[in-house]
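These are the structures, in structure tokens.
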Structure P
Amino acid sequence: MRYVSTRGQAPPQSFDDVLLAGLASDGGLFLPEAWPQLSPAEIAAFAGKPYTEVATAILSRFTGDAFAPADLRADIEAAYATFETPEIAPLVDIGNGQYLLELFHGPTLAFKDVALQILGRLFARALAKRGGRATVVAATSGDTGSAAIAALGDRPNIEVFVMHPKGRVSEVQRRQMTTAPFANVHNIALEGSFDDAQAIVKSLFADEEFARQTSLTAVNSINFARIAAQTVYYFTAAAQLNAPPTFVVPTGNFGDIFAAEAAQRMGLATGNLVIATNQNDILFRTLQTGVYASGEAHPTLSPSMDIQVASNFERALFEASGRDAGWIRQAMASFSKTRSLTLPPAVLAALRARYTAHRSDDTETLATIARTHRDTGRLIDPHTAVAVSAAPKSTGPVVILSTAHPAKFPDAVERATGQTPPLPPRLAGLYDGKERLDTLPNDLASVRDYIVNRRTQ
């Protein structure tokens, strides 16, 4: 299995190269040269099998010979031993043909754990094989940071720098990052938005000398290994149902829903893929108007979705354009200057054939949390609520991705229902831990200097 850049000017890479690099050398994102294929019979056979077995079967199609089969299986088993439910991603019937796919049973109570618990182990294994070191720099809108810390904290030869937008994550999200006791973890509260943090990360990668000197890499969803791991729960969910499901995904950086597209391209039969957005609705507007144009990121009750530049959308555009790397290269260069991109009619048509979109505001989010609790007795977090509000009426099953535990967003849940979701036992003492973080201005040079000065030499 070889991987190519969406921008067409980086040489093909192996899976372990892609894993350790994160971003392609030409600034593009990696995708397989050809999607691995699963037959309908192979997919149907996933029904009733342990999640770890399905994950091994699917991820081995992506990893090729990068890892010995026994090592891959061992890392997958160890990763999911950290989850509180043996199903890993249980599918919960909430009536009327709708199901919640619960992805929050990992160490940090968010869907990012599903991929990052594997990624951290594969990362350490690849580094050990090569005898190298790595500097991981991650921008987070709330959940990626804590999941990356849980996966990489205290691992040898890895230094972790996590940037979150100051004041734009929940207190639980912040404390999950800043109370982590690991010496190799450094938390940055950036005086800006998530998009500002993501732009700084991309600029650091674009500085070839800095990237080389620091062995820079990324573990957020620009790393294809994250996408590969996230395809698994689409297969396990669909295998439990008797008809192709419609998937509804709360969407920010487009990684989770692109994993659904990846599963489709591997052979999974589904209905529409529904992009659920909050007020930061760049993706909704794109499908409506054909213009991908960023605006100001507004703080909402669903902060992990407060994004105006969806990095993984480049992958969807690459596929929708017929893998036209030249057009992607020109389009992304233009967008970086003007913050606006008018999609060619054929590209827009291809996107609309696969995706629909829904937008909801905070008022609708609170109403949905309240209604879901009243009708089902279940508390849901604001991101899940955005997806529930977007769920279409359908003759077939509708699977709504529940991406975070409600206890991560207690203020919003209490505001909607009058009930404060209790912290799970694994987060006991979260409010007692000492926080470690540094506040930095929204400035590339400041972040670069911070990393250079804090790295373990």
Structure Q
Amino acid sequence: MNKMNIRDYHHIYMIGIGGISMSGLAEILRVWHYEVSGSDRVSSLQTEDLKQHGIQVFIPQQKENITDDIDLVVYTAAIPQGNPELVAAREKNIPTMERGAFLGELTKLFSKTIGIAGTHGKTTTTSMVANCFLEEGLDPTVQVGAYLKNLDGNYRVGKSDYFIIEACEYNDSFLNFCEESAIVLNIDDDHMEYFKTMENMCHSYEEYVSKLSEHGVLVLNHEDERCLKLKDYTKAQVVTIGKSDADYTYQNVLYDEEGFPSFDVYKKGEFQAKVTLSVAGEHNIFNSLSCIALCRFYQISWDSIQEGLKKFTGAARRMEYKGVFCGAKVFDDYAHHPTEVLATAKSIGKKTFHESWVVFECHSYSRLFMHMDEFSHALELFDHVIVTDIYAARETNTYQVHESDLVSKINEKDEKAIFISGYDAILEYLKCHVQKDDIVLTMGAGTITKLADKMMNEA
């Protein structure tokens, strides 16, 4: 299905409704008074929240769930074409649409859709932008890929023309969007199972920025060569951010004991304001600078920007502080690409602690196969490394790569890495070895967050 008008539909069914993006879309539709239902493979916090809000959720997925009163079926990219509900919908001639295309249709309902794109930092930067717009009183609608404390969820429904979204490049989803403005944070080699080559990925980003309105702005990272080249492919006004030679730059960085930075913002060499963040790491300076550049284009005041950024304390699973375990502070992080792991490791280095521990769950065999050396280099920055079972996602191990390969690679320089299978076994090991004032970090895009929850249950 290529064409639709969402106003023509009443009952929308969502396959994979428990996903972080799909659940947010379901909630937005609910607030707009659509009848929404859906399914997932297993129950989760998201599916239970949806039920609490009156959305019918079926577990498991089966053809009988697709009833004749459904007008449209939306499914995630992870859903195989042989899924019984998807097959049943098509047999009944019910229109079907992939999530990215559906979100693209929602963007057309707003005159000022703003997308935050890039390989790393989308969720955090989307959250920062939303915070600043809210502080200014602009009443945006927001769709973000994580739970945000200030939104009390992963979505917000506003009454203005502003729609702030994560613009995901996977499966070229972002090419469906109709946006006035965008931020492109960086372009790195990820999702290669889809793009195959960096040339293909860069071409997708070129097409993405070419769709922006001439009345909008494109914020680009001057430090990222691939990113900077996009300036030649857009009709939008281009604004750059970076350490130097950019429109917006930063100087005089100071870190507190939690690793939270404060810094001076300059525009074309002229001092603008001092900004203090409540999230750690230099990478978040870059994220916030992109947010600042976009917000200033929309004439958001410096007071709102400063307050909005200071109030942002992080998104769920983005260096999320969980509590104390055996006297150690526990953080949970979504990092699953070497660039993200390295950024998190460097941000940890700005904190005050005794020793650092990371429990790393690699997301997919292909990613470990392609980035073995880079993962090893990033993880070496921690004092202790526990590698656990690879989260396979949708893959089989055709690459013949194993967790022990990463352990061996790390230990070539320093014997600091071990392999432990299973969260319960890791928990027992940490109980015996973690000391007071240590830092423990659970890291990965799979289910490793369950280990952090287990640690808190034991605390």
Structure R
Amino acid sequence: MTDMSSPGTTAAPATERRPVIAWALWDWGSAAFNAVVTTFVFSTYLASQLFVDPRIVAAANGNDKDPALVRALADNASLVGVALMIAGIVVALVAPVLGQRSDGTGRRKLWLGINTGLVVLAMAAMVFVEGTPGFLVLGATLIAVGNVFFEFASVNYYAMLTQVSTRENIGRVSGFGWGMGYVGGIVLLLLLLVLFIQSFGDPDAGGLLAVTKEGGWNIRLAVLASALWFGAFAIPVLLRVPEIPARSRQVRVGFFRSYVVLWGTLRSLWRDSREVLLFLVASAVFRDGLAGVFTFGAIIAAQVFGFSSTQVLYFAVAANVVAGVSTFVAGRFDDRFGPKRVIVISLIGLIVLGGAVLFIGTSQGAFWITGLGLCAFVGPVQSASRSFLARVAPEGREGEIFGLYATTGRAVSFLAPGLFALFVGITGDTRLGILGIVLILGAGLLLLIPVKAKPAVIV
């Protein structure tokens, strides 16, 4: 990376690398929320038997297939799902307006700081979620609140990509940031595993710190440590990346009036930059498929291939390694061949390997190979999608465009879970749920193919 200047007027000096690193450290820190809270640690904690009526657990007598226990766990999962659905609706309704307003007021960095701080506070509050049924609602609420403000923060953060890159190196910078996220996830998960989670001789204590597992204290303190991790690594971007200037030409409007402005933006995009809208739709579909790979991959590993919870965590670390390396490499291909080619090739790889899961039996070794192969293509798709949109977004309107990016993603977030559940329900085989995810990825690929990378025009 030699030229780190922005195409805008607020660029750092051309040879300045520090703003890029400062920006990417937010990605590094955000693994604390993505990997720890929503995927591998806190969400798994809420899904455990700790939050089931002790009488039901006692009656099951160690039988994980006990109908009453299975139903109670399903009800808990449903509650978390409803909380996340509500969070998704809030994001879909509010994200584009917040992005638009941060662009116009020149407060993109300010709102990144506020929203990140609220995520950190929600994570820190998870330390109060005791491992008893009475705290399930609090846990689900905190995950939902964290998701809302994380999505809001991401809108501002993605928009800042153009402030630390040029049109020539934007793919590398985006890939660098996304790769840093995976590496951060690796480091943090290993630290949590060693310090708080893995038992070393005492089954009632977790990690080298020998934190008691009673009431889920080892998990609660692991999440608290993750909150501090995110907060610390979010600071550099607020100090090192310059703020964009306010758009003097824009007439200030109230919050609700902003929706009128948003409708005007959508009409303008449909009229003059339809390719951008088509990409938003296509990316919403295939990004939902990507979410399904991570969300349900752990379930398939456990139920079909017999992975223990510890094995799932080890796989998570390995998955982050593979995804991180592939994303760093794909960033260079992005700049050389264009983000669309990276996305198309990666989606084809995901579809092929996803289909292969149907034919590998129950071999854990085969799942390791296939699963890590899937992870090699996930990161490049995510990074190149961010790069694609940043390339076509009008200068100074990136927050608005990425707000729409967040909205469209949330608007179809039911597709992968719905089709996964449908195929599992019809067949009674968890493995066949992967067909639903493959179909979503295939649909996203078909929608993407006709899209051309043309800069947006918003009047």
### Task
Kindly point out which one of P, Q, R the value 28, 24, 19 was derived from, the read-out being semi-axes √(5λ) of the Cα gyration tensor in Å, for residues 135-406 alone.
P
#### Entry: Ranking P, Q, R by distance in nm of label points 7 Å out along Cα→Cβ at positions 95 and 375, the structure that comes out highest
Q
### Task
Assign the value 19, calculated as relative contact order in percent (Cα under 8 Å, 6 or more apart), to the correct structure from P, Q, R.
P
### Summary
Re helix-only ellipticity at 222 nm (-39500 (n - 2.57) for each DSSP H run of 4 or more, over all residues; to 500): value -10000 computed from one entry in P, Q, R; matching entry is structure Q
### Query
Thinking of P, Q, R, which structure, once mean projected area of the Cα convex hull in nm², for residues 215-334 alone is computed, gives back 8.7?
Q
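No lab work stands behind these numbers, since they all come straight from the coordinates. Keep in mind that this is a model prediction, so the values were computed, not measured. Cβ atoms are built from the backbone, for glycine too; each structure is taken alone.
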